[in-house]
Structure I
Amino acid sequence: MNGRIIALEVTRLEAAHLARLVGQFSDLVDGAETADGDPAIERLAPDAYEDAEAAREFRALTESDLLDRRRDDAAAMIATLAAASEISDDPDDRALRDTVAIPLDPAAVGAWLRTLAAIRLVLATRLGITDIDDHDADDPRFGIYDWLGYRLDGLVKAIEGSG
């Protein structure tokens, strides 16, 4: 990216929903130490080895740092969304549909990419998606998963276009 700023355009309503979703993700990661056996947490910090003992040792050494990084990335993403996600409680407020540009420097872009991908991974786990055949575009439960994929794809394309 060569230090360029990318402007991500979202509506205020999208920004508010995204900020809440990232907040929920952050809460999940914060509770990871007490979420023994949660498959979503296990996918966020996957085993590095097939050997059970080696995988357990590796997890003991790295899981905390990896989850701290995920927390930091989520916090950075929430910080960049703060101004754009301030909305009124009035569902008829036209400002909800206003498009705002969120400037992302290279560090913020990295945090966004990692956080969006991690949230999609959690949703995939919760929805039972392990391969492309598990996804049902007609099932409304996959809407947020698809929307996050759209946003992630748009961010990747913006990065590619800036290089």
Structure II
Amino acid sequence: MADVFLRRLTRWQADQQREAIADLYMTAYGDTADDRQTFEDRFAEDVQRPGFDMLVAGGTPLLGCVYGYPPGREGVWALGLQGGVPQRVEELSALGRVFTIAELMVRADHRRARVASRLQAELLIRVEAELVTTLIDPANEAAKAAYASWGWTKEGLVTPGDAGGGDLEVWSREPH
């Protein structure tokens, strides 16, 4: 397989590419995807967050993308990590030293070709945080295996208000 080109998008470019990114989302997640409008609404909010950063892979159509942002002082920990939040994590959150990967997706026909690992690594190069987090559906064994292979650690479970009552796993690692 030929090498896949990665490029960083500005906030404006990301917003201009909203339809292509939504197309990628629907293709990457298939039957397990939220409806398209729900994703587009969430993406429109995320693009406006301070510190938003995004990379895409490929051209037309997009093959993959990753984006994230500093979650603010509380981040995913405000959702109530079952079993409590470790003190170091609380301190880093309070200091604004956390970055959250909100979305990492790759088309099925380009998985296991290092696209996701390259996207993640390239995004994190510019991250000045001391801890990176993401949320993963506990049923998504492929995602959990991928993140574990990249050095991420499961921290516990949270129950976000918009998750339909379902728990999500919090995973974290140092960015570099």
Structure III
Amino acid sequence: MPATPEDLFALLDKLEVAHRTLAHEPAHTVEDAKRLRGPLDGQHTKNLFVRDKKRNMYLVTLREDRQVHLPELSKVLGARGRFSFGSAELLMEALGVPPGSVTPFSVMNDVGRRVTLVLDAGFRGPELLYFHPLKNDKTTGLSYDGFARFLSHCGVVPVFVDFDTLTVVD
């Protein structure tokens, strides 16, 4: 059974990660999210679930205002062939969320660690990060340090990409 938002919040509390959540109507696009959440200071994100020719899976999370050229990103990450978007069935199987609710929090459902998490290197700063908490009818904010604590607990080591130069960074 995939984790629920309540499971996520309980885990964040257990890890002593401060977080705040705003409930709103379901957001299916970046434009929906901007309209529904209103003004919240911090870095808002978009998420892409993609796979390569060999069915290696990637969850790419970047600032919502960034564009990414997926053929170039696949080369930078050493993927096997060009990226294509993962199906709804593969997304649910791998990360336990439906389309529209893709979030880096869903790595908690990837017990086999089959999905590579790719993060915008710009997230490592003082601003709050905002993600859907496993459903697209809420937005949850937390610090990068808190998010890093969550990822460490889940056993996830993300790949950081500078999307200005499209390079992998440490």
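Quick note: the coordinates plus some simple rules give every number you see, no bench work behind them. Since this is a predicted model, take the numbers as computed values, not measurements.
Each of I, II, III could give helix-only ellipticity at 222 nm (-39500 (n - 2.57) for each DSSP H run of 4 or more, over all residues; to 500), but the derived value -7000 comes from III.
Please compute relative contact order in percent (Cα under 8 Å, 6 or more apart) for structures I, II, III and give me the label with the greatest value.
I
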